[in-house]
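Please treat every number below as a calculation from the coordinates, not as lab data. Every value quoted in this text rests on a predicted model; they were computed, and no experiment measured them. Cβ atoms are built from the backbone, for glycine too; each structure is taken alone.
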Structure I
Amino acid sequence: MGTQGRLTICQISDIHCGSPYFIPDLLERSILEINDLEPTAVVVSGDLTDAGYRQDFETSAEYVRRFKCDNVMVIPGNHDSRNVGYIHFERLFGERYSVIDFNEAIMVGVDSSEPDLNDGRVGREHYGFIRQAFAEAEDKLKIFVVHHHLVPIPGTGRERNIIFDAGDLLELLNDVGVDLVLMGHKHVPHSWKMENMFLVNAGTASTTRLRGNTRPCYNVIEIEDGRVRVFRKYPFKERELAVDFNAETHEYTRVGENVAQELARDPADVVGGGLPGGDPETGD
């Protein structure tokens with residue numbers, strides 16, 4: 001159980017070890033803050049490295065080992081699958097598909113990356129694994145973790161990297177009763193509600209590859225008495241509530257979603273796709 005009797009899950013994403021935009025102080029501070037929360041689980045939702053090279057995986061593994069948590073779920077992102085990087089991922093982090101089962105919730109993570117491609121795909125061959133994992137969850141809160149986003153994220157320019165089989169996957173997740181989807185990839189924190197699912201995108205925790213006025217951040221999810229609250233935490237700074245929903249009634253409040261408004265101050269940034277810190281050719 002997490003802090004103060006709650007189930008607390010911290011999601012950190014897109015740390016990009018090896019990138020010239022990587023800021024070690026931000027990641028080290030994030031790890032210290034997360035450890036202070038004594039979380040039930042930590043999720044690292046992809047793009048641990050910038051190009052999938054061995055030395056960058058070794059660096060990222062050193063950071064991940066600093067989390068003082070018994071339940072750490074790590075999945076790869078598109079950058080991690082470059083240059084046959086998935087071999088290093090499996091050696092250092094294990095399976096690319098995993099399940100963590102708590103008393104109150106079940107969390108299923110899958111690999112959506114394709115070797116040397118920015119595009120994502122889960123694939124029908126993995127739908128059985130997803131369905132079976134959630135079938136055994138009964139009335140627990142159901143959490144799905146994937147790197148690529150399943151719906152477009154505001155303020156990210158031209159949309160090119162939604163999971164290829166997003167429609168089929170969304171139908172599957174809705175069918176098995178998933179409550180919360182945790183994603184990364186675009187470095188822009190945001191959330192959507194679709195049917196009875198809440199889709200939450202994490203920002204980058206430790207790089208300056210930022211769009212508009214977004215800041216480095218990670219997510220803190222607190223689950224208690226059927227209530228789910230997702231906070232956006234800025235290293236060294238405050239945290240803000242992003243989503244607050246009742247897992248049974250699906251009533252919700254969504255706050256702090258001003259990314260698109262901030263970016264809209266310069267329409268050229270939104271339309272053109274060449275946003276500050278982004279990579280229009282190689283993906284986020």
Structure II
Amino acid sequence: MSANLIWSGKVDAKSAEGINTGLSLKRGEIITILADGWAKNGSETFALTAPQGRIPREGEPLTIRNPSLLARIGSEIYPVGNHKYRWSIPAEGILTLIYADGKDQYKDNSGEFSVEVYREADITATTAPFEDLTNFERDNWNSWQAGPAGHDLYLVDASARAVEFITKPNKNHAGEILKKTLTGLTAGHEYTWTLKAARIIGKYEAPKISLRADGKDISAPLELKQANEWVTLSGKFKATGSQAELAVVSHVTASMGNDFRIKELKIKG
């Protein structure tokens with residue numbers, strides 16, 4: 001099987017709502033689900049289940065029973081069992097994995113299943129290359145906007161069109177200064193984000209900035225040391241769904257110095 005692992009985790013037998021994988025699947029996309037492990041759908045010793053269903057009691061014939069592992073996409077439920085090989089997704093939606101049991105009967109359950117979800121590699125390979133470029137030409141912010149610490153932003157011409165951060169007294173300049181909800185992503189795919197920035201004025205405290213995706217830091221803070229020197233900051237993140245929350249973070253509170261420009265933000269994958 002030529003495929004890429006896009007999610008792995010545990011499906012708890014006590015979870016009536018199931019486990020939201022965060023995978024946003026498209027109709028016709030091909031995935032494979034593999035599962036193993038043991039769980040119990042009750043406190044009795046005979047209530048043992050595998051992903052493919054309940055284990056027969058002593059003396060019972062070994063027959064195929066209703067699977068204990070299910071998948072929900074949108075509002076529809078589909079049987080999985082211990083595998084779903086090269087499954088063509090029937091509808092668009094988020095994949096949720098569920099331990100099958102009756103309504104209000106999860107309290108005395110125990111155990112969990114280990115599950116892996118793979119996407120066909122050839123499907124991923126045919127996906128068109130992704131690029132989101134913001135260079136502020138024609139005053140186009142491309143959905144970027146000021147974050148909670150992004151005070152007094154405005155566009156300037158500085159060898160290229162750029163957004164400028166001039167710090168002002170009595171304001172907190174540490175935190176998210178520029179943010180965007182990036183859309184059109186493929187769950188499980190890795191993206192590279194680069195940013196070009198330059199310090200201006202060059203006096204007092206030097207700026208330090210980093211990149212953040214979905215609340216996680218994806219780069220170390222970069223100190224902008226030399227005035228008017230464009231430097232590149234980069235980081236990588238893996239999409240958990242069709243969109244990601246991106247933010248440029250300032251690590252300096254000072255309003256003396258701490259001034260800089262950003263002329264390009266590019267996300268590729």
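If you work out distance in nm of label points 7 Å out along Cα→Cβ at positions 17 and 193 for I, II, which one comes out largest?
On the way: I: 3.9; II: 2.6.
Ranking I, II on distance in nm of label points 7 Å out along Cα→Cβ at positions 17 and 193, first place is I.
If helix-only ellipticity at 222 nm (-39500 (n - 2.57) for each DSSP H run of 4 or more, over all residues; to 500) is calculated from each of I, II, which structure is the one that comes out at -500? Present the calculation step by step, with values, prior to reporting the outcome.
Numbers: I: -6500; II: -500.
Structure of origin is II.
log10 I(q)/I(0) by the Debye sum over Cα atoms at q = 0.12, 0.17, 0.21 Å⁻¹, for residues 113-176 alone was computed and gave -0.35, -0.66, -0.91; which structure, I, II, did it come from?
On the way: I: -0.35, -0.66, -0.91; II: -0.57, -0.74, -0.93.
Structure I accounts for this read-out.
When relative contact order in percent (Cα under 8 Å, 6 or more apart) is computed for each of I, II, which one produces 21?
Values: I: 18; II: 21.
This value belongs to structure II.
Among the shown structures I, II, from which was the value -0.36, -0.56, -1.12 of log10 I(q)/I(0) by the Debye sum over Cα atoms at q = 0.09, 0.11, 0.15 Å⁻¹ calculated? Before the final figure, lay out each step's value.
Details: I: -0.36, -0.56, -1.12; II: -0.57, -0.73, -0.99.
The read-out comes from structure I.
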